[in-house]
Structure 1
Amino acid sequence: MSETMLTDQERAAFHPEITRDRALDYFFIFDNVPLQFVYRDKLIPGELSQLEKRNKAITETIWLEAYHQYLVANVVYAYFYRGPILQMPFLTHQFGASTFVAPKQESRKFFLTIEAVRTSFDAWMNSTGWKMADELRKNPPVASWLSLLNVPDRSVRIASIMPVGNQVVLELISTWTQDGVLEEAAWAATLIYDKDGTVLQDRSYIDMSHWPSGRRYGQQRQSAPQAKQPYRGAGVMGQFYHYHKSYQINGTPTELEKRNITFVEGAWLKACNAGLNADVFQPERFRMQLPVQKCSCNMDIAKEIEAITKQAAPDRKMRLAFTYAKGNQVAAEGVVTWTENGVAKESPFISFLLVDQNGKVIRERRYFTLSNWAGADRIAARLGLKQVEGMS
């Protein structure tokens, strides 16, 4: 059934040129489900190792609960995050490579099951965490605790999750109220877990121009001395990803996953650098989803967007730093580089690809900051988006 073509009536129903400003759940469910009525594709979650099952369970329970129950005075980070290991790829250029800090050496025992991790965490909260929280609450709030007090109804939920080796790659939706209006934002993260169930590295792809703490962050950036001369050169993202690579342990891919990794690292990457002209997509089925921008478009519009980017930056080139495959999905983290007025520029991204049984892409969800993208204003206009907002 995968080669079935759409009727005119089906095309009108399932294949709009551009969709925007829907609730974010639309981009994770409804934008790629209707065509399954015709093509009968299924999302293949893939087989998980014991380590991957444990890390998935930690992410869906303790890690997520930290956002809702254990963030008081930021004490949860004393258990899960050994030092300043939370990294923001979209903001790396504002701080430079000096922010790369190795995690502190772990002295706790290794816990190989979710039950053992839960027992250890609960014991630590009872003996240490809540006492720390009581003491820290006597001081002025800082960091995430200050952000949460400014938006006390903030909530986080997981939209998709892909455990691979000692990593968990996931997409999330945050909701909060701002000026009496319910807001929501999509973001992605790659968590690297240690054997004891704590986080070695957290790469969170967050666009601060629309985020619960975005206002506070913008004010701090404007008043900070280093904000006047942010890092703008090329090469910092290569350092950033090379640094994280040393902590990565890959899983054991199936034949399907090996095929999809080879395809993404080869044909798909080549097609992205050539303007999406290569025969690696199912054109009638393909959707380019941009959750950060709350926008989705079909193959024809996606090609137009690539053409706008190429015209704005003729030397634009995409390269990949990490690829992860699980079932019929592939996640790819990488960098786009180009020159602008003689100055080398680069911008990170992460994409989640759904590959059909014939080895072609039928959906891509791409996370990037439009304000730091070649041809941003023209892209926003073509997609019918609001004026591009930059944080720097």
Structure 2
Amino acid sequence: MAHIFKADGFLARVNIKTAALFVQFIVSVSFNLMGSFLPLFIETELRYPLIEATYWTGTAQFISSILFAICAPFWGFMCDRIGTKKIMMIALAGNGIAYTGMAASTHINHILILRGLQGSFGGISTVMFTLVATVVPRGELKKALSYQMAAMTMGNLIGPGIGGGLTSVLGYRLTFVISSLLFLTILPLISTLSIPPPVKGEAEDPGFTLSDVKASLPDMANLVLVYACMNFIMPMIPWFLGSVGVPDEELLLYTTVTTTLNGVAFAAATPLLTRIVRDRALPVLSVAAAGAIFSTAFVRNPLQFIALRASIGAIQSGIPPNLLGGGKSKRRGTTMGFLNSARFVGMAIGPFIATNILGEGTQSEILNVFSVMAGLSLVTALVLYLTHRKPKDTQTFA
């Protein structure tokens, strides 16, 4: 099969994009097998009450996402220096070690440390965004990234479902091991890809400079806010479902259904909204998401909660691809690294804020969680408006 991925010209670009979609999908599945059960694993295997397990899950995600955010520019820089293939191999190995370690964990500190290791080696999405940005013409980049994010989301939604099924048969620890093994299935495909070499800087090329960072700051700020609003509820889902009447023995099933339908809606709507939504419409999506987030505080049964999560997934899906354009720098890896870093800062602070506000889970604390996150979504709408409105002096008229 190696020759399939070593064709030249247009066919090579098409095949690399297809391979990138497949790799992103498998990686996302591997990452998210534990998406439906980590709080339940901490409760059952490490002996914590579910409300405390929810807090520790949010803390673990905060640590992982912050370290990813810190390390993402480094991985992007290394893609520019030594190439995406080598960096992909290193990231796959690091994640395999982290998930194997979690399978053997016996204390909450083990989970926190290993999730930190996972975040430190979490450069795979940065590598894939960089690869797509390298082979796709700039005018087609937003569309290509929308499909890449749809593949990521499909993995995100299928992963928890598969993980829930595997856990019910094999248990939590063997499911962690399977996550680790899944990373190995990617290695043969990566070894066959003829990936473009890093761009060599010319003598007068200053490389990635402070001005490149400044040019990316508006989209970085928006990505932080958007992903905080998208991911704040993830560690809380099992606890929240329990609070609206789901029995303990059905929490895994309902959590899996909730995350799956949210992901289906996000993945299905991403390519469509990316095509039809322009920059000036992005604040409207964020305002609509704020309304749906706030409404969640008043649900009284799990079906209402599931329906709202699906609608929020569809609404929010049109925003990220419009923010991941990659800037104008030739150092696409470093630029994508900074943008991906912002994504993970948002993924870190959203759950951390929400789980800390939740406290003991009283009704007033639940209302506070959704009020704060809805307010943050409104702030996001304002920032999107200020950074993506079309300046008058650049408008064109027929």
Structure 3
Amino acid sequence: MSRKNIISGALLAVGIFAAIVCVGMVTGFTVSQPFISVDPVSDKNIGDQFTVTGNTSLPAGSEIVVDIHPSSLDLKTGMVTDPKTGATMRLDDSMVATGMVGVENDPDGVAAWSFDVPSKKFLAGEYTVIAYLYDKNKPTPGEISGMTTFTVHGTKASAGTGQYIKIDPIPDKTTGDLLIVSGSTNFPAGTILMVQVGNPGIGSGSDTMVREGTGGVNRYSMPADTALLKPGTQTITVTNMKGDLEKGDYGLGDISSTATFTLKGAYLGTDAPVQPATTKDDFIRINAIGDKTEEDQFLISGTTSLPAGVGLIWQVMPYTGTVPTGLDMNAKGIMANNPVTKGDGTANRVSLAVDLANMEPGEYIAIVGPMKGDPASRDITMGDPVGSARFTVV
């Protein structure tokens, strides 16, 4: 299906919102029913300019109304609630954006539409996007409509007080590929960001540190393994961390950004964990890693005779001259857990995304084996078989 930018019409007056009745909204469609879909919208900051997009099977010449307003809008009274103070206020033009776009002809029968949202003094909080077929005899959303929501954070960045996180565009991936999540931010160098890869409940998360950039624009980057994700549209969320770990109030902050990418291939994971019944003939072999440099981000990979779904524990630490047979809780480095995934033929797959940031030059070793114990505590050990590979950071 081709994607085209179709006509973006002028903004409409705020008075149209008072008549909106949110009934009959659908986000899906059937072959026999014309549809309008709205693509997910990432989090925004007050004052951002952005574009809302979607698709439609409406015939050429049809017109779509795009309506963006606070989700707290009371349609009967025209009042909205300020999420910070809880106070109610009357809806006005500064809080909404509405426009009309025209549908162009598309040989595939499904056309893309887009609406450029101008800079607005949106309220902080959740906003709703509704796109619906314009009917002069019925100026309210009907069955042919789509919707999504997004969150507005902070203040306008150009005012000098707003903070933002942006995610670089992500190309399509195939299950098992290394994914590098990177982007820009005006958070200071040293700030910790939480990067969550994959849709809620089936993804993984890890933190990364903001690095100093130029012109007040700093950078961040984190590697991730896509082996455990299910093919389809996947979501990435990057959020600042705040608080004090020692005081027990450390957690996610209130500035975040989201992005999506398409994952192709076959699902390599399992829907339930598997308890290993290992034998003396079982093995884990890690592929040769080779020399690395500081700041490298890469995928350690290997094969195993263990079944997919068996939980693994990994450790990457300085090599002291002896190949370890288990975990060293006092070693500096990386410790992570994930399951065996499906491989080719009789051998399954083991893999770990590694970020060498803050690793000093020297010789290192990566070890992996079946995990025993609770990963939420320090009461964990590594069982047999154990696989290992040494490499040098130069």
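Could you tell me which structure in 1, 2, 3 was used to calculate helix-only ellipticity at 222 nm (-39500 (n - 2.57) for each DSSP H run of 4 or more, over all residues; to 500) as 0? Don't skip to the end; give the middle numbers.
On the way: 1: -8000; 2: -25500; 3: 0.
Label of the source structure: 3.
From 1, 2, 3, which structure was FRET efficiency 1/(1 + (r/R0)^6) of positions 89 and 241 (r between Cβ atoms, R0 = 30 Å, to 0.05) = 0.40 calculated on?
Details: 1: 1.00; 2: 0.15; 3: 0.40.
Corresponding structure: 3.
When Kirkwood radius over Cα pairs in Å is calculated for each of the structures 1, 2, 3, which structure yields the highest value?
Working: 1: 22.2; 2: 21.3; 3: 24.0.
Biggest value here belongs to 3.
To which of 1, 2, 3 does the computed value 28 (relative contact order in percent (Cα under 8 Å, 6 or more apart)) belong? Could the numbers behind the result be given before it?
Values: 1: 20; 2: 28; 3: 13.
For relative contact order in percent (Cα under 8 Å, 6 or more apart), the value 28 is produced by structure 2.
Any read-out appearing in this document is the output of simple, stated calculations on the displayed coordinates, not a laboratory observation. These numbers were taken from a predicted model, which means no experiment stands behind them. Cβ atoms are built from the backbone, for glycine too; each structure is taken alone.
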